[in-house]
Structure P
């Protein structure tokens, strides 16, 4: 597989999974918090209202669908895309968990954590499951994702899908 194809096969399920909850929240209006409102002894929510059951499930489904769409091209398959999508959503939730522990509120910026937590967990999950990620692919994704993430978040802000441009 060519480098560009390899990057697309890994990145697209992750990026789609990570972006879908924003659209779902906007469409549904009201969602159910993934942490069910649980507060930890530090007084902060486990994840906060920004992570929803609907967002998590729709992210996994949308990213997996992307793998299914890529499969006729030989770029991915449903199981690999599911692994990446699930890893993306777990990584995104982990990022929120860490932000709450740091005392950051929903929407507060956390440079690199906001842009990479979803990808790092997705890549780790994929590598543990399949073991065929090249160091070059990982390096390029880690370098390319922050500016792509910032640009797409700014676009979502301009389109009225997000409250903040980051």
Structure Q
């Protein structure tokens, strides 16, 4: 007899991930921000037509914006509106968070890198981190450490048998 599928199975809340961010940057502090979106953008996000792999956050006039995120328009939903898939989108942050980000970027030389976009109830949220770019030797050291951990696990497994 076949198993019945569970009806209350939760769908993933993740819309898009930036997997290259951990490879290219050392990430420090995590922030969550709401996004100011237009109607056609929300419909496209529901369909999963989002790419945040080459985007970052910048500050202009004491407000945070997301630059470089691609939200591709649907053909049926956006026929009467001029759609710019890579427009700058305003991020909704508190004044205290903005002041902290401005200080970190201007004084300490940090960058703000978008790492994930996800649903939180009915709202689209962006997760981004403060980080500094890695140089080539830093990336090599991380790869070496990761490979050593895998080898270490193999050795421990062989010793236990």
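None of the figures in this text is laboratory data; all of them are computed from the coordinates on show. Computed from a predicted structure; not experimentally measured. Cβ atoms are built from the backbone, for glycine too; each structure is taken alone.
Between structures P, Q, where is Rg/Rh (Cα atoms, Kirkwood Rh), for residues 41-112 alone highest?
Largest one: structure P.
Looking at structures P, Q, which one was distance in nm of label points 7 Å out along Cα→Cβ at positions 17 and 145 calculated from, given that it came out as 2.0? Provide the component values of the computation, followed by the final result.
Details: P: 1.0; Q: 2.0.
The structure behind it is Q.
Could you figure out which one of P, Q the value 48, 30, 27 for Cα extents along the principal axes in Å was computed from? Walk me through the numbers on the way to the answer.
Details: P: 48, 30, 27; Q: 66, 63, 27.
Computed on structure P.
Comparing distance in nm of label points 7 Å out along Cα→Cβ at positions 65 and 97 across P, Q, which is largest?
P
Hey, helix-only ellipticity at 222 nm (-39500 (n - 2.57) for each DSSP H run of 4 or more, over all residues; to 500) derived from one of P, Q reads -23000; which structure? Kindly include the intermediate steps, with their values, before the conclusion.
Numbers: P: -23000; Q: -10000.
Computed on structure P.
One of P, Q was used to compute relative contact order in percent (Cα under 8 Å, 6 or more apart), and the result was 23. Which label is that?
Numbers: P: 23; Q: 30.
The structure behind it is P.
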